1. Hey, distance in nm of label points 7 Å out along Cα→Cβ at positions 72 and 288 derived from one of P, Q reads 3.2; which structure?
2. Here distance in nm of label points 7 Å out along Cα→Cβ at positions 32 and 336 has been calculated and equals 1.1, so which of P, Q was it run on?
3. Kindly point out which one of P, Q the value 0.05 was derived from, the read-out being FRET efficiency 1/(1 + (r/R0)^6) of positions 80 and 248 (r between Cβ atoms, R0 = 35 Å, to 0.05).
4. Out of P, Q, which has the highest value for mean count of other Cβ atoms within 10 Å over residues 144-151?
5. Work out which structure the value 2.5 belongs to, where distance in nm of label points 7 Å out along Cα→Cβ at positions 232 and 272 was derived from one of P, Q.
6. Thinking only about distance in nm of label points 7 Å out along Cα→Cβ at positions 264 and 280, which of P, Q has the largest value?
7. When Cα extents along the principal axes in Å, for residues 48-223 alone is calculated, the result is 49, 37, 33; to which of the structures P, Q does this value belong?
8. For mean count of other Cβ atoms within 10 Å over residues 64-71, which of P, Q scores largest?
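Read-outs: derived from the displayed coordinates by stated rules, not from any lab. From a predicted model like this one, the values you see are computed outputs, not experimental measurements. Cβ atoms are built from the backbone, for glycine too; each structure is taken alone.
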Structure P
Amino acid sequence: MTKEELVSMQIGRPDEGIRKKVQANWDAVAKPLDGMGAFESIVADIGAIRGDESVDITRKAVIVMCADNGIVEEGVSQSGQEVTAAVAASMGRQESSVCRMAKVAGAKVIPVDIGIAGAQNIAHVLDKKVARGTANFLHRPAMTEQQALSAVAVGMELVQNCKKEGFTLLATGEMGIGNTTTCSAMAAALLGLTAEQVTGRGAGLSDERLKKKIAVIREALIKYQFGQGALETFRILQSVGGLDIAGLVGVFLGGAGAHIPVVMDGVISAVAALTAERLVPGVRHYVIPSHRSREPAAARIMEELDMHPVIDAGLALGEGTGAVMMFGLLDMACEIYREHTSFADIAVEPYRRYPL
């Protein structure tokens, strides 16, 4: 796949007829109209995406892209690159935070080495390594054009594999020291904002390191002079992005193509979703937001995508934990939707909708 072929992809809209059926089914549940709030529209979104008014989300998985970032050479992170491999190994053992949460949610965790700097294979972590981390983007583009395309293709391929295995709901996660720097650089370029407007403390930077991080991003924006348009979006991804973000772009594209809803995690996933939407308009209609990250870029991206996450708890753990938390909430909402008590069951006159 070339970048020209990538941006020429076409995405259709979810099934609006199914959406209306799901909304009508909600109105038949013995509850006040719109009593489940945003969850009624989210469940309708999932039904429309899947083309199925039964809204089956029983088989769930979170794809966690793990990769290192060369920009850590500039002192923008509190931790070293060895932490990426260590956390990925913990995922392989099903011991990391997202694995503990996924067990409760009844979901499978699929950890993927798409760009960890080390050469070793990590037990029970899917080896899809495109490169041993990215380059330091202050010196040269983070990825070659082919590396970026290959990482996107990995994400799309994983979605196809999940569809073959019968998964009906996916989520995105990531692990990579330095990836809030790549994410912030991409957000600034995509949204036309300054480094100061989108850059946060990540895993807990000191004031001094935060200033360094902002300065690094500012320098990169000056260096690359990004423009607008789909091909420029790809150049942003290739130049200052990460292999994990590129892989997640592929997951969002793959979800849209396969009509599988993808639950978006925090700010790293959000910038990947925005990138996918800018590359192939229409992808956003297949994305389900989960939580509002405390990183400054998150609110800006949500506004751009016109998305409204239902969880607002200041989460910043990563790994896909916020998206997996959303799995549990969706299960409860779908339980009410599918196994509901009707108005006839309780001998109550149904509520009626009146024209506004």
Structure Q
Amino acid sequence: MKRIIIPILMAFVIAACNQKPEGYIIDGELRGDIENGTQVFLRKQGENNQPINVDTTTVENGKFVFTGVAEIPEMHYIFVDKSQGYTGVVVENGEIAFSAQKDSLGLAEIKGTPQNDLFSKYLAKAKAMSEKGMAIQKDMQAATQSQDAVSFASLNDEMNDFKEEYKSFELDFINEHPDALISVLLLDKAIATRIIPAGEVQGIYDSFTPEIKKTTAANRILDQLETLKAKAEKEKATEIGAQAPEFTGPGVNGEQLALKDMLGKVTLVDFWAAWCKPCRAENPNVVAVYKKYHDKGLNVVGVSLDKTAEAWKKAIIEDELTWNHVSHVKYFNDPIARLYNVDAIPAAFLLDENGIIVAKNLRGSALEEKVAELLN
């Protein structure tokens, strides 16, 4: 009889171990001088990136507990009343162990569930990388104070290399951990900061596990993918080699000016604004190139993204911009800017005599070199 019972018990134990937990328990421990009854808040990111309360509990003898059911893994944040900072925790079904010093919540130790173990793995590496960056920054400050230009230049190069290293670290983590919620959040950040080319986003998203694709963050990326695809399709209209989109806009005196009537042998369509400091800094170079090559066939068409006609016209006079100008005075809602997919300025498109885009966003000597090449 015993020989029958033992296998049955073993099967029961194995089945129980394979069952997914029905809810989550966050067992929290706070070290330091903390009063009983101190409130602890579990929050998540709501609309407009504002934190919203999910649950509230209290500390008793340095301990606190949150319980609930998580349909999908989701990043939450733990705040402690009258304590600075907060810490992230992935709320997913299972037992989550949280341990921190009350005045150093950002250094909390979190473990016990798969997503939190992956999150902790990322945080450990990110902390080491951050310490490396801060060490370089500290050395740069010391070089500045001692006016050591040679050391500062070397450290500045080292800092630039470090920034690239950090980008690679995050992208490598995403690619190596398609089953991690933190990978989705890192991809979301990479999209927002344009660290990763839009064309690579779909492939990374496709590599995520089915569970991760169900998360709110993954759904947000899916929405962004549709936007990126639409933008990429639209940007084909202004790729090098494409026919520049035709437009008509009001000039400084209210007259309607058409691009086709302003084309020269070479034409620079220059998107700028009076409020744009980099644009104003580049204007003297454009003026110099225009004066040197206008008689040989260079035309410039300024498209202003100003908010007021007064500011626009004043800047034209101040910077001595003696070429054709158009503007709807609608900031980034200018229809010409939208036609050319311009969402940041300065932006410029260099056209040949047939209105074909031959170069984009040339500045300084690069602009003159290309204009000279086309006209000589």
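1. Label of the source structure: P.
2. Numbers: P: 1.1; Q: 5.7.
Answer by label: P.
3. Details: P: 0.95; Q: 0.05.
Clearly, the read-out refers to Q.
4. If we compare mean count of other Cβ atoms within 10 Å over residues 144-151 over P, Q, the biggest value is for P.
5. Clearly, the read-out refers to P.
6. Comparing P, Q by distance in nm of label points 7 Å out along Cα→Cβ at positions 264 and 280, the maximum is at Q.
7. Details: P: 49, 37, 33; Q: 58, 47, 29.
Considering all the candidates, the number was obtained from P.
8. Top value of mean count of other Cβ atoms within 10 Å over residues 64-71, among P, Q, belongs to structure P.
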